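Asks: Scrolling down, you'll hit the structures one after another.
What follows draws every value from the coordinates through simple rules; no lab data is involved. Computed from a predicted structure; not experimentally measured. Cβ atoms are built from the backbone, for glycine too; each structure is taken alone.
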Structure I
Amino acid sequence: MRTDRRRLLGQLGSALCVSAAPSLLSGCATPDLGRSGGRARRSTVALLLPLTGRSAGVARDMDDAARLALPDGDGKLLLRSFDTGDTPAGAAAAAAQAVAAGAAMILGPVFAAQVKPAAFAAAGRAPLIAFTNDLGQLASGAFVFGVTASQSTSAVLQYARARGVRRAGLVGDASLWSRQAAFAARRLQAELGLRLFEAGTPHGLRAAAGGELPEAVLLTQGGAAFLAAAAPFKGSGTQLLGTALALDGLPDDDRSVDGAWFAAPDPYGFDAFAGSFAAVHRRRPQRLAALAHDAARVARALAAPTVPDLSTRALVAAAGFPGVAGAVRFRLNNSCIRELAIVTREEGRPRVIGRRAGA
């Protein structure tokens, strides 16, 4: 998933639950939202999306996905959508409208540049779960709910270390995603007992590592840049590691990086969710739709008790929440710990070989 990147099973409801790491969740049951008698007062959950503008298509998918988790007939929650357009000012206006409407929780906005204005407008009156994956937005007071470079890097390096890797290379570019991945890798070195060698290009890595390639190399780029960076390592015996950004950008059936390890949301979980979505809406959703669905399920879980509590305190205190994009646990610093699948490629097709919780 790019920084603001490209735009489980059977029936809806409890069957849209994915398995989660024991460290994050003890179970995956869908809460009972039935009324205890009389007409219950419903809490408003606001959804901030670019319903107009160049991103209206992905916003439509996200809106529909959220409503799979919070249908209009829900007994305790009312989901209302507010249009942010494509601008920071639009996000601020939408957040102000949501607060005026009495929103108990705000889901969105989508883009990094919209998060700080929206959080400022919300003024802490309701927890704000933003769909961005830019960790630079943590200081805004919003929760960063997107799959981050740090989560992906942490998960794949944990897996590599568990498989015996002690020396790893790091090759990236100047993109925000790569810079955040590199920061996470440096932070993890001591904790994992891993020696890290950094280079600006694949050809410079051998020199940085003292003339011998390390056992593994993490390439933090995505798409064509990842494939180009991987090419010099073919046949070298060095294990290729990649992030969610790289896995998302691989062409279907591409076999050039078979055997590489990636940390990303479970592709089978998304396919199952996409099948359920398509059964209702007759189209396949874009990947960001999974985040909107998962965030709406977070709100639904917090509303399950007799007295619903959608506060920041309740959000952080919860042991975790299942999701299509991986089980998550919210932290006091506004980040999330997220369970990711470790995925390899065999004959150009993905295969899940493990799971790790990345922070």
Structure II
Amino acid sequence: MELHITCIPGDGIGPEIVAEAKKVLEKVAQVYGHQMIFTDILMGGASIDAYGVPLTEQAVQTAKAADAVLMGSIGGDTATSPWYRLPPEKRPEAGLLGIRKALNLFANLRPAILYEELAGACPLKEEISKAGIDMLIMRELTGGLYFGERKTVEENGVKKAVDTLTYDENEIRRIAVKGFDIASKRRKKVTSVDKANVLDSSRLWRKVVEEVAAGYPDVKLEHMLVDNCAMQLVKNPAQFDVILTENMFGDILSDEASMVTGSIGMLASASLNETKFGLYEPSHGSAPDIAGRDIANPIATVLSAAMMLRYSFDLDREADAVESAVRQVLKDGFRTGDIMSQGCEQVGCSRMGTLLAERIG
């Protein structure tokens, strides 16, 4: 099978971790008889430095021509980088919002899994963590507060900022269908998170989700207010299977879930449109303080590549092989610095990628 993949190395540690994911994918291709065709594009700070904008139209067209996109990380140090002295629409993250919109990537999937070998890194009490953590946060990605109308005005000498939270029923329905489809292949439970006691948008969200749920009689639906969900993630995370929620709530809850599992360096993500096309990236940031030092953890990017094999190419066997390689490396006692524990061997980013590739097949 010929797989055309656009890669966005990005900023900070992005080029390092994408290089290791490519290494693993090339081993997958070798073992299973595929051909990986990679095309790199610039986005974020790297694109600003080269072209003066965080995302060019040419980069968008190259991404659209691929079967899937694999991305590293975007952005830099907001306190010191000259990128953050630019207007908001010219900053690195504007490129990320732009490509999501251009590719219609409305569904963001973030698995949060506590690996048995990393249980000691979980910040929760053992009596909570031993129940296990294996959830997937399904976040709506192209609507809501982040994409609504916004303005800053001055009225009677007082500055006022306005951000608009808007959803229509079609936007809600399509993300709900994605959530229920995936839950039906997991443990058949959806927790829909909203703020329906306050927000009209959440009341519409709840109504549409219930309509979608009627078509999935084998999947249990529960509703949970976002503040309660934030509490339950640290009180009893084992209760969750698929968490379905809107853009801003999902942004916050997925970061909370990542730290519950012990290290954000282990967490993958996928952003999908209505076809098989998706953009795959780690959940963590660009970590500019450790860029170029060969100490970053590439596992989240490698697991994102596994999600790409599964969701964009329907290569479940190959995806399983990558995920098994991650578990085997952890069982063998190899760790990057962020997940290091006593009795294990610490390795760098490049060495971790090599170890993972060696365990494919």
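Asks: Out of I, II, choose the structure whose coordinates give semi-axes √(5λ) of the Cα gyration tensor in Å, for residues 223-286 alone equal to 30, 11, 9 when calculated.
Replies: Derived from the structure labelled I.
Asks: Now, a different point. If Rg and Dmax of the Cα atoms in Å comes out at 20.5, 75 when worked out from the coordinates, which of I, II was used?
Replies: I
Asks: Where is distance in nm of label points 7 Å out along Cα→Cβ at positions 119 and 143 largest, in which of I, II?
Replies: Across I, II, distance in nm of label points 7 Å out along Cα→Cβ at positions 119 and 143 peaks for II.
Asks: Same structure, new question: As an exercise: FRET efficiency 1/(1 + (r/R0)^6) of positions 159 and 239 (r between Cβ atoms, R0 = 25 Å, to 0.05), calculated from one structure in I, II, equals 1.00. Which structure is it?
Replies: I
Asks: For distance in nm of label points 7 Å out along Cα→Cβ at positions 167 and 215, the calculated result is 1.1, so let me know which of I, II that is.
Replies: Comparing all candidates, it corresponds to I.
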